[in-house]
Every structure is written in structure tokens, then in C-alpha cells.
1. With distance in nm of label points 7 Å out along Cα→Cβ at positions 18 and 82 derived from the coordinates and found to be 8.8, which of 1, 2 does the value describe?
2. Matching task: -35000 is the computed value of helix-only ellipticity at 222 nm (-39500 (n - 2.57) for each DSSP H run of 4 or more, over all residues; to 500). Pick the structure from 1, 2.
Structure 1
Amino acid sequence: MKVKTALRNVILIAVFAVTVAFLSGCGGVSETEMTQLKSLRSEVGSLQTQANSLKALRSKLTSQISEKEAKLQKCNKQKEETKANLKKLGQ
């Protein structure tokens, strides 16, 4: 019976030691990793700014296209009216 208790205690201590070693090894962040993280955050910020700028440009271009299309429709309407008037005059 004492052998089982001793074996159980040894196994528990071993599991505890492995757990502590695993957690302490994964817990720290090295200086290199921190520098890389800061660099990546900076790059993400830059890319977000660029994406927002491109979205604003897209919105502006879409607005300009809409204006041009409206102008084109107006010109086509005037063209059709002019054709109809010329046809009336030609009769």
C-alpha cells in the first residue's frame, strides 16, 4: 500500500513539474518577439490608413461616375428630343 502511495506522489510531483516547466516556457515574450510585434502593429496601422484612403478614393470616383452617367443620360435625352424636333421639321 505504501508503494502505491509513494508512486502516486512521485507521479503527481512529476506532472506538476512538467506543467510548471511548460507554463514558464510559454509565458515569456522575448525582446525580439516584442520588436516584431511592434513592427507588425505599425504595419497594420499603415495598411489600415492606406485602405481607408483607397475607400475614400473609391467613393469619390463612384460619385464622379454617377455624375457623368447622369450627364450622359441628360445628353441622350436632349439628343432624342432634337431628333424628334428635326423629324417634325422635316415633314
Structure 2
Amino acid sequence: MSAELAVILATVVTVGVGLAGLNVALWRDMRAELRGVEASLRAEDAELRADIRAVRAAIDADRLAHEALHAAERKARAEERRELLAAIAASREDAS
């Protein structure tokens, strides 16, 4: 092998190894960045799930309050009817 070919081969190998090293370094950097993005997405997902749970809890509390209000309204109407019937019965007794 001539000296020129040996120099060319050594240059090609050196450049190839350098490019391979650069490729590995870039790949590791990209993997590290990807892990950071994945962690960020997991954190955002957890926050969104917590927000959803909070909204659902608020909706449930509102629904329970609404149901309690309707129950109180029904109770008040029933009490009012009883009072009216008692007043009607009392006025009929007084009239007789």
C-alpha cells in the first residue's frame, strides 16, 4: 500500500470515527432532551388530571347543593300545604 493510500485511509477512518462520536453525542443529547420533554408532559398531565378532579368535585358539590335546595323547597311547600289545610279545617270548625 502506498503512503498516499495509507494517509487517505487514516484520514477516512479518523473522520469516520469523529463523525460516529459526534453522532453518538448528538443522540445522547437528543435522548436527554426527550426525557426532559417526557417528564414535562407527565407533570402537565398530572396537573390536568388534578384540575379535572377538582372540577368534578365542584360539580358534585354544586349538584348536592342543588338537590338540597330542591328538597328544602319541597319540604317548605309541604309544610305550607299542611298549614293551609289546618287553617281550612279550623275555619270550617269555627263556621259549624
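1. Attributed to the structure labelled 1.
2. 1
Since every read-out is calculated from the coordinates, none of them should be taken as a lab result. Fair warning: this is a prediction, and the values are worked out from it, not measured in the lab. Cβ atoms are built from the backbone, for glycine too; each structure is taken alone.
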